[in-house]
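Bear in mind that the values in this text are calculations on the coordinates, not laboratory data. Model, not experiment: these values are computed from the prediction.
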Structure P
Amino acid sequence: MKIAKISGIGHYVPELKVSNNDLSKLMDTNDEWIYSRTGIRNRYIAVSETSYEMAGFAALRALEKAGLDPIDVDLIIVATFSGEYATPSMACLVQKAIGAVKAMSFDLNAACSGFVYGIDVADQFIKTGKYKNALVIGSEKLSQILDWEDRSTCVLFGDGAGAVVLEAGDDVGIIDSVNYAIGEAYECLYAKNVGNKTPFYEEQNEHKLMMNGQDVFQFACKKVPEILYEVMEKNQVNQEDVDYFVLHQANVRIVTKIAKRMKISIDKFYVNMEAYGNTSAASIPIALSEMSEKNMLIGKKVLIAGFGAGLTYGCSLIQF
């Protein structure tokens, strides 16, 4: 059986950088209030870029790192919940943008866990021999679904995309993944689709993200350690054997609490939400891309973990 290995990683963020001080000119907030509660100082907002364009840019960078031509891509999975179209999928738009004309293409919506879900799905296609390679992309343009009058949520999020190329290999790669959902708790975090009034009912849906921050915090701090322990125990890996933990970049307090609960040095947790904010499905691949650019991944064992709306959560153990 082949092993799916990560052969290329890339990311893209929009040109417009928005600081906490910039937001303080639009609403009643300030840098100290935001940073002390979240660890976020900046985020990037897509003004001219679409979510699928950002996904395409990230994909091309990952393909270049992998030395793979778009024409040879077998599968494209885009993890997102903030695309501009209900249909076609963002993956189809990415396929067109990069010229991957032979690739099976579809989207996957697991919110902030989407990239980890996507890794698991693509891994199965490669392990079974169905495909030789896959592009897994997390891309979000959250700025277009936020309530910019709700300072408790809009200050948290940013736009961007990250992508990895998975290729069939014989030695190192994706060791194992686990993914779960708690649908009964979905009201903690959701965004309704845009809707119009009809002759039959008057309800007007709004495509705005709604979140109960405290419930999400408690969910993440409880469930993420559980799945990290599950994957380590299942694969006979000790905490000391893991070089880095790369969690969804939602809030520095969540990462700190998880590290403390698991009695792991915070130095093993890669954190970059200060620069990007919460980019949902894009946060983990953006972090991995940064780590790759800093030569932090070669020969390392890494656990990635996502958590978000659904509620969904999951993790993957990867040997680079």
Structure Q
Amino acid sequence: MKAAIVGVTGYTGVELIRLIQQHPVLEVGTIHSHSMHEHAEKLYPHLTGFLDQEILPYDPQYIQQANELVFFATPAGISRTLAADFAENEFPVIDLSGDLRLKNPLDYQKWYQKEAADAELLAQAEYIVPEFTTANGNLIANPGCYATAAILAAAPILQQGWLAGTLIFDGKSGLSGAGKSLTDSSHYVNASENMAMYKLNQHQHIPEIVQQLQQWDPTIQHIQFSTSLIPVKRGIFMTVYAPIKDAVTEADLYQQFLATYEDAAFVRVQPVGKMPELRQVTATNFCDIGLSLNPDTQILTVVAVIDNLGKGAAGQAIQNFNCWAGLSETAGLLQVPVYP
């Protein structure tokens, strides 16, 4: 199947190219950008010999004629209007931006500070965490990177009704998560040998996380959520602090995490007390999870690590495609992590 990529010049678009190149069914179709129209190998020399084609202007009609599905790897505020051209024709779309994730348009306007997509398009879009759901239609909203790690870390607790208070999430991201546009926070002299918190309680992935957690516990209205930039290129290090009901033991929790992800090809639960490191998942679609319960406070600590461009974006998009297409979930995605 030929897959078009819209927004191919960003980090996520380039990661999609890398993953599609090694996929047994997908191949890179047409590639598109709103602003950069030149040869792909000229813009990204590392693609020499792999992608001998021009980056084209956006043209929805041509995309549908020349391809069989489209990935939107665009910034927020783009696909909310562009995806409608494809949805009208039931042309398969996997959107990696946040534009179609939130069912309530008022939530999108509040957290993204942009106009939301039409209600009809939002109703048609399906927010898919592949460990828990599979798409029934042709319009898939791919989860965000922080949201993916947070949801996978918290799901087993909420599914059993074991939470006894407010969930606290502390997420740390590599710099590629901030995108290609240079800012003061991503400038080398500020990012190197430094750590900085940003968007405290204001990150746009918060309502997305709450929306999904409410599928398992409708009483959840709010979470505590902090995000920080760390001086690495790739990775999300998510720590969750969860007060647990008194009758629940660490053994109960561990067995539940194992049971929840027993058939999840990309979630690897670590031995009790063993916390995962970022390098365990670099350049992969894996999510590694570790947990430990403090018996004095009955606070559970869960650590989930993912590659923000892999399981947090392009890898999960390919995983969602595999499930949608009826392929093996792991098709094209079983890379050994880059180490060291």
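Of the structures labelled P, Q, which one yields 12, 38, 33, 16, 1 when P(r) over Cα pairs in 10 Å bins from 0, in percent, for residues 28-155 alone is computed from its coordinates?
Q
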*Assign the value 26, calculated as relative contact order in percent (Cα under 8 Å, 6 or more apart), to the correct structure from P, Q.*
P
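Using helix-only ellipticity at 222 nm (-39500 (n - 2.57) for each DSSP H run of 4 or more, over all residues; to 500) as the calculated read-out, with -7500 as its value, let me know the right label among P, Q.
Computed on structure Q.
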